[in-house]
Structure I
Amino acid sequence: VFLNRIEVWNPGKLPDQISIKDLKRPHASYPTNPLIAEVLYLANYIQKAGSGTLEMIEQCRQQGLPEPNFISIRKEEFRAILSRDIFTDDYLNKLGVNERQIKAIEYIRKIGQINNTRYQELTNVSKPTATRDLQELIKKSVLQKSGVTGKGTSYRLKGS
């Protein structure tokens, strides 16, 4: 358990029939021990086989968190990484984030990103003010910038 994430580590591997991409869409289940899996299902300790990763993704979305990151390393270990939103009100207040910036952060949590034009519309400010506010959020390690300059530039929460 880390400040900004939880990592679930398994020294096993994914079944050969399943890829990381498969975990993000409906897929079959291939339990290592089907008898134990059936007993756990009948005892209501597990849900429908093959639904766990989809449920994790859905729960993260509902909470406004990034999707879990699934990693298979050398077919010898598997990790599920669940990121936590560290940008709480207390944390943002300590950073000295203003109300406009908080409004933009809330927007990014819902939509995933923002650009300068949308920031101006959302907060009713000029382009120079929007640029300054966004640059401050980058300096405070709240946002990360994608793109170089102009219309192709967008901003996401750092770590998402």
Structure II
Amino acid sequence: MESVGPFFEKMEREHMIVYTAPGPSCDYDRDGRLDLFLANWWVNQRSLLLKNESQAGNWLQVAVEGGEGVNRNGIGAVVRVYPAGRIGESGALWCSREIAVGYGYASGQEALAHIGLAGLDECNVEFILPHGGGRVEQRGVKANQRITISKLN
């Protein structure tokens, strides 16, 4: 963390410190690391896209493709990730995310769940689709990819 000081000093020196209320994150360059977009309120200053260049662990991005109707992005679907071989096992839940597009004031994100897997190379994924759309399990999902689950019909 000692490099944090010089980073902000450089930002201030180059007049890149801005006031921003929203701070949506997304994997802008599709490298598995979440980047941050800082929208500037003032027309005389530019907005900033902060590229995440940190050392990343394994990751998984999950999108849900809904069927016909108004919820094509699967908003409200729940994504649960377990270590390989332990799906549904009590106490083994690694992560649970709900597909959403808004997490705060004046910001929005892609309709997908971004899940940090740290050292897991493979996992099991459980999907609970919204509005009684069903449940899907995928076992042996490899890390470091984006997967899309289609709505059950």
Structure III
Amino acid sequence: MRQENMELKEKLLEVQSRSMRENLLFGGILEDPREKEDPDNVETEAVLKKFIKEKLKINEEIKLHIVHRLRPRKDAKPRTIVAKFESRKNRNKVLRAAPAKLKETSFSVFEQFPYEMVERRNVLWPIFKREQRLGNHVRLKEDKLYVNGHRIYPEDV
């Protein structure tokens, strides 16, 4: 029964992760006062498209399914924007442009993952950084860490 429960939890996590695959999270983007009176999030989408054009220097039309802000933060910083892209290609273009264009700014762009997966990634991140410093080829794909093509489990390190 426990094994079955664990398998169901993993399946649920996989489904949640798949539903977030076309999403990106955008942090540090100031809120336009008009966003608060906009139940359809048209203003939030306009703010995000302007950010993509001006800050990420991507001039082509990026089509989005849905854009909205998350709940208010405790530290009074601007609420994070969640955007679901129509195409994986455009999502990846934005994600790849972000590190170089946003370096030394207060803006951030991240992939969206379920909370449990974020916790797992946080455990793997120090291992990722260490292996990277050692010159190994490292990849963190969802909640799986690969070093030189071999999967690494936190309990093995």
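Values in this text are rule-based calculations from the coordinates and carry no lab data. Only a predicted model underlies this, so the values are computations on that prediction, with no experimental measurement involved. Cβ atoms are built from the backbone, for glycine too; each structure is taken alone.
General observations
- Origin of the value 4.8, where distance in nm of label points 7 Å out along Cα→Cβ at positions 74 and 106 was derived from one of I, II, III: I
- Of the structures I, II, III, the one that -14000 was derived from, the read-out being helix-only ellipticity at 222 nm (-39500 (n - 2.57) for each DSSP H run of 4 or more, over all residues; to 500): III
- Structure with the greatest value (metric distance in nm of label points 7 Å out along Cα→Cβ at positions 82 and 98, set I, II, III): I
- Test item: distance in nm of label points 7 Å out along Cα→Cβ at positions 26 and 114 calculated as 2.7, pick one of I, II, III: III
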